[in-house]
Structure P
Amino acid sequence: MNLLHPALSGGDLLGLFAHFMLLSLLSVGGAISAAPDMHRYLVVQQHWIADTQFSASIAIAQAAPGPNLLFVAVLGWNVAGALGAFATMAGILLPSTLISLGVARYSARRQQSLGLRAVSAGLAPLTLGLLPATGWLLAEPALREPTQRLGALGLLAFTLWGATRARIGPIWLVATGALVGGLGWV
């Protein structure tokens, strides 16, 4: 019995696992910050899933209860079924978990280290740069459609304003996006 997706080989599955292991090392701020490269690899380079399927996978996983990391499993499932979900989840979790455990042990002994404080301070701007890139990537399909462009730009502007100036909670921003999408404006 062949458990792999018909279009994928065992080497493809290993490549999927290895790529997500590398992304784990780059996903400072959570796996969602590596979504642009996931898109590049799965949609643009490998052509395993479509652009709209990528965006829908993230939206479905983010709407479901549970950790935000679930979108990685949905992407893997869409690529190669259960083995794809396992490959992407194991790949994204294994390196970051081992590094987190090691850093926690190291930092517990060296809390006042200047180098450790500098690394921590340097990761915040990196995360702040990766998150808007992810938002832009997810909005890009709607921005390319002339009938949805204005609504998508308005929703992006409202979300940016709501999160930075008005301090609107994320759940309300997600609800607004769902309402706008449900009404067919985006």
Structure Q
Amino acid sequence: MKRNFLSLVCFSGLLLSASVSQAIYIDPYVGLYASGSGDSTALGSTTEFDLKGKSAFGLRLGWSFAGLAVGVDYQKGSVEQDTAGTKVDNATTLMGAFVDYDFPVIPIRVYGAYILNATLDPENSTSNVEGTGMKVGAGFTGLPFVSINLDYTTLVLDKMSPASAVAFETNSKLMMLSVSVPLNL
């Protein structure tokens, strides 16, 4: 009986300490520099292009527990697409689900996100393209309150709004250097 009571007290203490360390996770970030490339295939021909990030602002919002955080990632930005000397500015919106792990001893964190909805809205155009993608990244957390991050994002854009009769697929890869302020409240 005494042993069961002691086990119950220890288990309750473990649960209580675990619930105390849970927190709301807020991680606003700003993209400082981004660069990448891609290709677009339509009507049997492929066109290659370069990407240069002009601005990016985002927010990861979720729940954290013992260094692990999960939640939603929302990013709004602008990229310049250069196709054989023709430059077009595009507004971008990325929304997805993320997982983040902050190592307890070393000042590094890693994260990944599945982008459920990616939208690219070209300047001076009545249509936009949509798709999905993935994002992986790592951050240096050795500075007080600040994380310096490097992200790698891949997107597959294959839907047009309004709908198009032409089948197409655009694949892009983008590296972004960003600064964020991960907070556990």
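For the read-out helix-only ellipticity at 222 nm (-39500 (n - 2.57) for each DSSP H run of 4 or more, over all residues; to 500), a value of -25500 was computed from one structure; give its label from P, Q.
Working through the options, I get structure P.
With mean projected area of the Cα convex hull in nm² computed per structure, which member of P, Q shows the largest figure?
Q
Of the structures labelled P, Q, which one yields 12.2 when mean count of other Cβ atoms within 10 Å over residues 38-45 is computed from its coordinates?
Q
Taking -0.49, -0.86, -1.23 as the value of log10 I(q)/I(0) by the Debye sum over Cα atoms at q = 0.17, 0.22, 0.26 Å⁻¹, for residues 30-93 alone derived from one of the structures shown (P, Q), identify that structure.
Traced to structure P.
Consider the structures P, Q: one of them gives 1.5 for distance in nm of label points 7 Å out along Cα→Cβ at positions 62 and 110 as calculated from the coordinates. Say which.
Only one of P, Q returns 1.5 for distance in nm of label points 7 Å out along Cα→Cβ at positions 62 and 110, namely Q.
Bear in mind these aren't lab numbers, they're just calculated from the coordinates by the rules spelled out. For clarity, every value in this text was computed on a predicted model and none was experimentally measured. Cβ atoms are built from the backbone, for glycine too; each structure is taken alone.
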